[in-house]
Structure I
Amino acid sequence: MGAFTNVSLRVQGSLTILSLLLGTLLAWYALGAVRWDVFLKVPESRAARLLRLLFAVLIGTGIAGFVVQYATGAAMIRG
């Protein structure tokens, strides 16, 4: 039973990391539609790109959390 638990934790961890990366990528893509020149003095600076990355990570974490919680809830209903 212990070996199956380790495999299950590895799969769950891998899926969590994958959902975090995909959520961040999706958020980065969506943030591309924002007109940064309206909000920032120099929208092409390194600081502006870092701010966009931080927003993408923040939003992507929320997206990934939703996906993981949804998958966990669906698994609980099935099993």
Structure II
Amino acid sequence: MEFLAENIKCNGCVNNIKKGLENIEGISNLKVDIPTGKVEFEYTGDKNEKFFAKLLSDLGYPIKGSKNKFSIFGRW
């Protein structure tokens, strides 16, 4: 799966995303690219893209173009 997320600014953000996703069974090869905001991983479970988009948003990294904006200063 691949997502373009907002608010990914530093390695701390990368670590937050990894902590939020690492306990989900079936995820492997997780990569986060800071300049592009790309979150990419392989997944072999039964959860869908909508689940992961919401999870990323809940972590503070909404999908680019989504209505659920979040800034480092709080919700817009």
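The numbers here are math on the coordinates, done by the rules we state, and not lab data. Predicted, not measured: the structure shown is a model, and the values here were computed from it.
Suppose you compute helix-only ellipticity at 222 nm (-39500 (n - 2.57) for each DSSP H run of 4 or more, over all residues; to 500) for every structure in I, II: which one lands on -29000?
Only structure I yields this read-out.
Looking at structures I, II, which one was relative contact order in percent (Cα under 8 Å, 6 or more apart) calculated from, given that it came out as 36?
Details: I: 42; II: 36.
Only structure II yields this read-out.
If volume of the Cα convex hull per residue in Å³ is calculated from each of I, II, which structure is the one that comes out at 81?
Details: I: 90; II: 81.
Of the structures listed, the value fits II.
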